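Next up, some structures in structure tokens.
Values quoted throughout were computed directly from the atomic coordinates according to the rules given, and no laboratory measurement underlies them. Note that this is a predicted model, so its numbers are computed, not measured. Cβ atoms are built from the backbone, for glycine too; each structure is taken alone.
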Structure 1
Amino acid sequence: MTAIGTDSSGSAGTHAAAWDKAVQGWIWIIALLVLAMITVGGATRLTDSGLSITEWKPILGAIPPLTDAHWQEAFAKYKEIPEYHLVNKGMSLEAFKAIYWWEWGHRFLGRIIGLAFALPFAAFWFMGALRQGYPLRLAGVLALGGLQGAIGWYMVQSGLVDRVDVSQYRLALHLTVAFLILALVIWLAREIGQHERAGTARLARLPAAIVALILTQVVIGAFVASLKGGLVYNTWPMMNGELIPDDLFVLEPWYHNPFENPVMAQFVHRLVAYTVVLAVAVEAWRSFRKATDGERRASAALMLAAVLGQAALGIWTLLEAVPIGLGIAHQACAAILLVIATRHLHIVSRQARA
């Protein structure tokens, strides 16, 4: 089992390039699956389906109820948790099936991603198709994916006993790790086939800050979603007729407000959104003013269009009080924006290296 080296001369170089192309294609497929997972996860949350399966069976859980008796058994288990008694009392079996399929689909897609990553990874590694250093990096992403499955169950557990929903802290952790995995996969897909890793010069500091800001916004967005912060003050740019609402610090101690007060969560989400838009606008201006190649300029223009579109979609979603369709689109577009920003960071970092 020998990893491909960095020699790109002659037939060996051609062979290595062919393997690089195959590996890169596989990683892009993984990226699309992770993007789909984030989208389905948003739909699962918005349809209040996340607590419909009250057990975690990593292997047998892939098999859904196949008979009426199995469906009755799953429904009986759901009836034991607070969400049924306090929110869905009297729910029909057909209504239960609707939320069950969302959660089952979310978990099943996670299993598919695990297999789609692990099996080709093992095959490429065994055939020596991976360049030096990449087996360890890919194994790290695979381990993070496995940890994400455990985090998902850790999140679900928080809503099975004393709550009718999951902990906002655990939801934020689960969503952030999903976005982090997506960013790592995109970075690896960009690097596969290149003989040098991207640099970290000052040139790339603002693009790196933009990626960090987007991930920060994802964390805050998770708190907004869990606290139903999108259902308060559905106006823009004012909140209850004020730029700064007077109920930001209604909880004691004060530092609980960003994490447990829906008004504060929405307010911070707005502020970070403005910061992201401003940072991207500055990077676009800088790219068009100083960049000498068309790739960086095109990438910056795409990122600017994406962030403006996401901001407009976020405002629309807020004004409409977060209907399911817009809520799903907002989460999916956040993931797409992260993909675009990560790609831009890699382009700028590569130029810094050169």
Structure 2
Amino acid sequence: MAIKDEQLELIPDWSIELDGRALEPEVVPDVLSVEVEQHVNGPDTFEVAVNIWDTDVQDYKWIDDGTFAEGREIRITMGYGEEHTDLIVGEIVAAQADFGDTDSPVLRVQGYDKLHRLRRGRKTRTFADVKDSEAAELIAQDLQLSAQIEESEVVHAYLVQHNQSDIDFLAERARRIHFELDVVDGVLIFRPSAHADGKTVTLTYRRDLRKFEARLSTLAQVDKVSVRGWNPQAKEAIVGLATESDVTTNMAGNTLGAAITKEAFGESEMIVVDQVVFSQTEADQMARALLNEICMRFIEAEGETLGNPAIRAGEVVELDKLGTRFSGLYYVTRAQHIVDDQGYVTRFSCQRNAAS
């Protein structure tokens, strides 16, 4: 029986390219599952499970012929019918072989986006008179990556990368200023947290949002952060301060978690003295970054929905029909996309700094 066009559009599908060429047609039927996991901070990952036993000739296939050799570039898309979205451009770095006593042997081809290259090797070097964004651009040039970098605020007299991989150094710099680090399709991205952006998709409980578990907690919430240091030249203290007015966005919520905590339990302050700061501007920037990071942990949640490639790490989604307290905008910090014989499912982790 022929499948109608509208039915075809609802059939979950994936595609794989290796080194810019479509996966060989004879390999496609042996692909058992395709999984991509995206993260706001840290490399995105993938796993492709492939049957490697040829029942006709009673011998192995695909395992030794270089099809899934280490170092090959892989592009994975997912979607429905002919509507596909790129989810990762990465490189094969590992292969796990499962030889069971009953099932056919399976090769699990695994890898990362190109952010993994920044973790190879450690360096000690100094950057002089640069912003964090400029250091990121210099590292991108060293790695022969294109760069999509938003300018940071403070010029540092010097930055020291002390026996660190490039990714660990940049991730540390990003955390201090509430930036995010990623590599997408060969482009190094260094930008402020995107939790203030507009929504990309709306999910409704018991319609397309299958499962949702959320935890609202006031335990870590504070309404003030101060970062304290010492200026040896002026011989005076440096005190950077951030309060509720420095929170970037309330994500369309009515009340910030910090305000709810303050009303319920009184004022609270986090004092940071273990971070080296060299100027008032740097201390203020770090205090604002830390307060925004803490506020985003007010509600942390996990969700599952029908496969949707628009749900990506670093995007904002709207979740509906979850009651007044838990409905609203959420920032996706992790997104897992899986296509297998059960269909296409997307699981995600998200967070929010306010209650509706």
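Compare distance in nm of label points 7 Å out along Cα→Cβ at positions 137 and 241 across structures 1, 2 and report the one with the greatest value. Mind dumping the intermediate values first?
On the way: 1: 5.6; 2: 3.5.
Greatest value across 1, 2: structure 1.
Which structure, out of 1, 2, was mean count of other Cβ atoms within 10 Å over residues 89-96 calculated from, if the result is 16.6?
Matching structure: 2.
Where does the value -4500 come from, among 1, 2, when helix-only ellipticity at 222 nm (-39500 (n - 2.57) for each DSSP H run of 4 or more, over all residues; to 500) is the thing being computed?
Of the structures listed, the value fits 2.
Can you spot which of 1, 2 the value 1.14 was calculated from, given it is Cα Rg over 2.2 N^0.38 Å? Kindly include the intermediate steps, with their values, before the conclusion.
Details: 1: 1.10; 2: 1.14.
Only one of 1, 2 returns 1.14 for Cα Rg over 2.2 N^0.38 Å, namely 2.
Any idea which of 1, 2 comes out highest on relative contact order in percent (Cα under 8 Å, 6 or more apart)?
Between 1, 2, the highest calculated value is found for 1.
Between 1, 2, which one scores greatest on distance in nm of label points 7 Å out along Cα→Cβ at positions 65 and 225?
Structure 2 gives the largest value of distance in nm of label points 7 Å out along Cα→Cβ at positions 65 and 225 among 1, 2.
Work out distance in nm of label points 7 Å out along Cα→Cβ at positions 25 and 329 for each of structures 1, 2, then name the structure with the largest result.
Top value of distance in nm of label points 7 Å out along Cα→Cβ at positions 25 and 329, among 1, 2, belongs to structure 2.
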